[in-house]
Structure P
Amino acid sequence: MVSALLNAFAALFVQIIFTAGVIGGFGMFISLCNRCFYDCIGKSAFFIVRITGIIGTPIHELSHALMCLIFGHRIVEIKIYNTKMRSRTLGYVEHTYNRKNLYNQMGNFFIGIAPIIVGGLFVTLFVGILTPGMYNRLIAEGVNIMNVSLKNFIFEIPKSIIGILAAIFAPHNFVNWRWWICVIFAVAIAIHMEISSSDIKGGLKGLAVISIVLLALNLVLASLFPKALNAVTSALVTAGLYVSTFLMIPAVFSGILLLVSGLVALFKALGKSIANSGE
């Protein structure tokens, strides 16, 4: 019994790390890049967020709405893009659910992280449509990640990021108008993949319920069908790694945006320093 309990908890740890952990890690990185971007750009950030929101906000809000429908939540009110220029709320989805319904409660996790997953899918879709050659190279990097062992996963991530950067910034891309459109769409979506504090709170509640359900399932499988437990864990790890293949692309674009905005802020600071020293 003790052995089954330990195996169940060990499997749960791996299952959560390579599913919710992977998605959360990419989401945190993208959010951090966005926050730093806003700080570097300063007052212009609001205008840029507004403009990119024409593309990014509807995808963000509709992703929430889609998960609400899938998990049986009732949508009370939705605004996919707020046209009032002075408002800092670009969009929202208000929803309710039956707190006694286990399926509804688990849905909170997927509703909370929806902009990360759906945003990543849309970025990948635009890349595939507009630049199929680059898409094939990016998918190859993703397949490489999926085929590595768990112990080498962390070490392979930097290699894949370098491969993704090489595919995105191949010299021939700069003279391809489709590539420029792809970059604009990718950046516009990535800027709005950030999830709010309320999304995080709801997502954590849903994750807690999912963890309890998974633990109960793991205990049953560990006690009666150990091979089935390994199969379930392997399937969830594979799913998490698959999701990571299309989250890498918006994450890299967010990182590039951060780098560019940081360079702009640096040049501004140097310009002011030179101007002040000349007075």
Structure Q
Amino acid sequence: MKNETKGMLLGILGVSAFGLTLPTTRIVIPYLDPIFIGLGRAVVATLFAALFLLLSRQKIPNRKQIYQLLIIASGVVVGFPILSSWAMQYVPASHGGVVLGILPLATALVGVYIGDERPSVPFWLVSVAGSGFVILYALNQGSGGIQVADLALLGAIFSAAIGYAVGAKLSKELGGWQVICWALVVAFPFIIIPTIRYAPESLMGMHVVEYASFIYLALVSQLFAFFVWYKGLALGGVARVSQAQLLQPFITILASSLFLGEIIDAATMIFVFLVVGSVWLGKRMPIKEKA
């Protein structure tokens, strides 16, 4: 199996796991502070990440790699989790899922900037078209204006794109699962105090489904999904495999309907198809290596 195909398959697996992040966040948001959700899940994930690194006797990253890990951590350990959790207080998970449809373009842009790929002009044209559909959707759902929650989601997209692209590049040196584990470890000293600060006084009001959702966020969204996602990006290329995220809006919307009872209107589905269709076309456009 070619590396590009293997990378795309791993990317789809990772995206399928990420697609449940917003719905599970919506489940726990009535009980927990957004900052605690965003950072607390990382604290839990760090305990497992540190154990994996110790048991496998991984070599400590060098100074340059630690700097890259701090950038990754700021994006996928701090930025995306906090901003997306905050946004889920104000908009449905299905809405967030469609807005995150711009993430493939953002990831490709950052990947091209820091990497060795050179997507063709048609690739960028269809990707920009998809971004335009996302903005129109946000305007339509926000009664003609961008909501504050949409700005938070855009910040989350920017954070994730940087974390994804830099993580994919570093995965070629450290390995896919090692990158997210080390990113969690280097972030731990910075996130433990605010996590304790915003921790709830009691968890007695939560039920099994809320506990299960938080565990999913910690162990799947924040840890195991990144194992396959970073490996996929490293194997198949950031610009190409990032387009696997075209499936994420579908997964998020379906999960929102099944688990949260959110009503999916016709407008949402139309925009999902427009966004996904444009990114699918972009995936088929040629991508070359920089000279």
Legend entry - Origin of the value 3.4, where distance in nm of label points 7 Å out along Cα→Cβ at positions 111 and 167 was derived from one of P, Q: P
Legend entry - If mean count of other Cβ atoms within 10 Å over residues 175-182 is computed and equals 24.4, the structure in P, Q: Q
Legend entry - Highest-scoring label, criterion being relative contact order in percent (Cα under 8 Å, 6 or more apart), among P, Q: Q
Legend entry - Source structure (of P, Q) for mean count of other Cβ atoms within 10 Å over residues 159-166, computed value 25.6: Q
Inset, instruction - Have a look at P, Q and say which one yields 1, 5, 11, 14, 15, 15, 13, 10, 7, 4, 2, 1, 1, 0, 0, 0, 0 for P(r) over Cα pairs in 5 Å bins from 0, in percent, as calculated. - result: P
Inset, instruction - Consider the structures P, Q: one of them gives -27500 for helix-only ellipticity at 222 nm (-39500 (n - 2.57) for each DSSP H run of 4 or more, over all residues; to 500) as calculated from the coordinates. Say which. - result: P
Legend entry - Highest-scoring label, criterion being mean count of other Cβ atoms within 10 Å over residues 223-230, among P, Q: Q
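Read the figures in this text as sums done on the coordinates, not as results from a lab. None of the values given here were measured: they were computed from a predicted structure. Cβ atoms are built from the backbone, for glycine too; each structure is taken alone.
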